[in-house]
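Next up: some structures, all given as structure tokens.
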Structure P
Amino acid sequence: MKGGPAHRAYSVVVFVILASLDNVAIGLVPPLYGSIGADFGVGEAHIALATTIMFLLSAVAAVGWAYAGDRTDRKPVLIAGTAIWVLGTVWSGLAGSYPSFLCSQVFASIGLGGVASVSFAVVSDLISPRRRGLVMSFWGLSQGVGTIGGTLVGGVLGADDWRRPFLVAAAAGLVATIAYFFTYDVPRGDSQPELQGVEYDERIHRDDLPKILGRRTNVWLILQGFSAQVAFGSLVWLPVLFRARAEDQGYSTPTAIVVGSVFATLFQLGGAFSILGGLAGDRLQRRTPRGRALVAAVGILAAVPFYVVLYFVPFRIDVPDGGSTGAIIKTVLADVWTEPSVGLSLLTAVFALALTSANSPNWYALIADVNPPEHRGTVYSLGNLVNGVGRAGGNALVGVAFRALAGAFPPPLNYAVGLAAFQFFFVPTGIMYWLASRTVARDMDDTHAALATYADGTATREPRPSRPAEPGRPRRAAR
């Protein structure tokens, strides 16, 4: 049934997959810095530049895509963005020179900016306020899984041929695009209790930016991303750290690349606990409007010492040098149980990432809580723009830090010291979430009041078919 529970569930799944795949595309390159650079005759820093540009340009492009989505029909906008990044990823896999590769990454980044920002607005209209934290945890988890998937696909499929991962990712993006054609074209505001039974046709306007920034919670939600993403941006170097540790133990570069990618993937499994962060945010939000922001603040701040410990826990690996990819992966997984230092590193990483993963679902849910439907995509994209600047800065600056530290700390210790230092950027992020918790109640009340006023003034409008009311929540009837 069109618009029924099954169709809605299918739509959410497709949007989650799309959000995951755009992070796969971004995560492909870091494990392959050395291989791509060697093929094109340039250093790793030149290839890292492509990742930095991709972070930044995708975030800038997202603002334009999101504004277009908030103004017009969102489905064509999302299809166009997906098609562009798929074509750019194919181009990356076929590039014959460094300039061509760099241009392909720029082209792909323009399309990537449209996927998350527009589909976020659509998903927020599919989810009831009571379950936003939970469903948004899957949304955030999909992006984390995409990053992990990109790291794994890049390192494993690209160990012998760095071009292969790009073509595989592009093929997956094409399949997801076809699946998107059959998703539910959800009306704006469809999940808002205040708008049940009425047609909501508001659109964003150019003079709405002061209103958006006038909600103080939006300011903190947007700004926190800069410092958070400086820290998160540095984490794309995790495969490089673990590759350097493997090389330091005498392993060849192809084996070290696989080892680094597998360890970086394992250490990011803590992101799966974002589901618990979303549930905790939902639960505490029912008790106090400050709930989601406080859960995010505590999680971010508590994770810092665990990240610092992670980079300095020594571990020894025992894998078959020059063996097949499958044999190396199998041995790495066995080391988790047979080598105490490896198991301790994994446990520390999972716990640290579990704490920071409380950030994303509650950030997404807070944007939907304090903004009307026609502003959500744009607010998300503004936050994503600041995120992109921070992430690009973290990715670029940590590389500079590694080189500066190399004089005093030989590899891989320079990587450990640099990564540990960058985790302290999480501290201002936690503080800004606490500040957001002080303003969120007022901003939520103002938004709900405005939506209720809109619903009360629709007497002359043709009501749309209403959805079933949430359990325990009365439906506002159209007048």
Structure Q
Amino acid sequence: MPKKYWIDNDPESELDPISSLLSEWSDPEEEEEEFRSDFFQGLSGRRQKAAFVLMAIWGVTLGINVVTWGTWLVLGLICLFSLQASRLIFAKPDPIAEPLSDEGLASAPSVSLLVAAKNEEAVIRQLVTQLCSLDYPTEKYDLWVIDDNSTDQTPEILDQLAQQYPQLNIIHRPGGAEGGKSGALNEVFAKTQGDIIAVFDADAKVSKDLLRRVVPLFETKEMGAVQVRKSIANSSLNFWTKGQAAEMALDGFFQQQRIALGGIGELRGNGQFVRRSALIQCGGWNEQTITDDLDLTMRLHLDHWKIGFLTDPTVEEEGVTTAKALWHQRNRWAEGGYQRYLDYWRFIINQPMGWRKKLDLISFILMQYLLPTAAVPDFIMAITRHRLPILSPLTALMLSLSLWGMFTGLRRSQKSEKLNIFEIFQLWWQSLRGMLYLMHWLIIMPCVTTRMSIRPKRLKWVKTVHEGTAEESFEF
């Protein structure tokens, strides 16, 4: 596996992980040394970069509120974003690949399934049973479960299941093992033999034909990874789980449309499949990030791999059930998503990713991170100048696109081809309720960007226990 270039546990002087990306240079050893020397001298750590971006956002936002041509600049951004939004809406998703036939199983690739488990006694038995009962030749896939020093009955349950299922392999990590989930995955990866590596969370629920559906997407050589659409198993429980179900539908819509435009497909951790050679080329999982899936997403694209998306069947997971649990989970997601741009910004600029991917990245950085953060100084200026926020039309456009995407995503998740008026009304109601739920991102994003500017990165592993499962998270 290629050498890692990220610095372990150095919050004051974190470096951009570059892994195998330097292999693109004509003289790897000389260029690598020169590049790293320049990097040491010219760039600061993550906190300094986050502070610089935050100050830039505030400075630009305050500036366009003061200058006379600020309104025209916003109108220009609206025109550009409207064009990109139109391209996104009208793009035709890739056709659904046919599942692998019985005849095709003879030449099908081998698959290694990985699960990192820590105190998962409530759900691990069900997941192992499902993953060991897939409609795929048992000699062509195996399951590896890494018990990360669990203190409940998880180790005993796994040892019992290993006696029942020959394709199940158990690894018990001792206390003090480093790297969290990424470290556990890296440890077991060297022991696997599968051509395709799949990762599941311990609370996942999968269908028997999942591998038959996923494997055909890897027939194209440039396909480095595939993400299975996620859904919420307990979606009917309360407002928060219903909102997460609508959010997953929106994510599915964006994934399909972005890929159709030649943009960025993204991994989501649970239900992700990665080609073995692509994972080796990218250097494995980054143990210095709090969202290993988003970090790996960026490195795959920078190494010129594609990421596909499977809409059906879905992989189910348990949604968090309280506002407090949602707040902590989404803060981690937001920080990890933002961190990857700070870590890889130089390669995003310099690597020949193609204009479609770069345009897609710019659009979603603007929509997901910059615009919500800029809303704070924009609102302050609106109060002091007694007028509407100058960025409000751009925000309205972003929210309208999200509403349409949520409705379309929910519509695509329906099994029926035709819906009656009442069913359509229900989808719109779910979408409007989902948009109300999504407003928490407008609070989380400014909080995360501010916190990252003043506090160093922390990777302390903690557990947040939910009903019937335990969710992996990090303490901030």
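Rule-based calculations on the coordinates, nothing more; no lab input. No experiment lies behind these values; they were computed from the predicted model shown. Cβ atoms are built from the backbone, for glycine too; each structure is taken alone.
A value of -25000 for helix-only ellipticity at 222 nm (-39500 (n - 2.57) for each DSSP H run of 4 or more, over all residues; to 500), calculated from one of P, Q, originates in structure P. Suppose you compute log10 I(q)/I(0) by the Debye sum over Cα atoms at q = 0.06, 0.10, 0.11 Å⁻¹ for every structure in P, Q: which one lands on -0.26, -0.72, -0.86? The structure behind it is P. Across the set P, Q, mean count of other Cβ atoms within 10 Å over residues 105-112 reaches its highest value in structure P. Given a computed value of 4.4 for mean projected area of the Cα convex hull in nm², for residues 369-416 alone, which structure among P, Q does it belong to? Attributed to the structure labelled P. For the structures shown (P, Q), FRET efficiency 1/(1 + (r/R0)^6) of positions 89 and 289 (r between Cβ atoms, R0 = 30 Å, to 0.05) is largest in Q. When distance in nm of label points 7 Å out along Cα→Cβ at positions 145 and 281 is calculated, the result is 1.8; to which of the structures P, Q does this value belong? Matching structure: P. Largest in relative contact order in percent (Cα under 8 Å, 6 or more apart) among the labelled structures P, Q is structure P.
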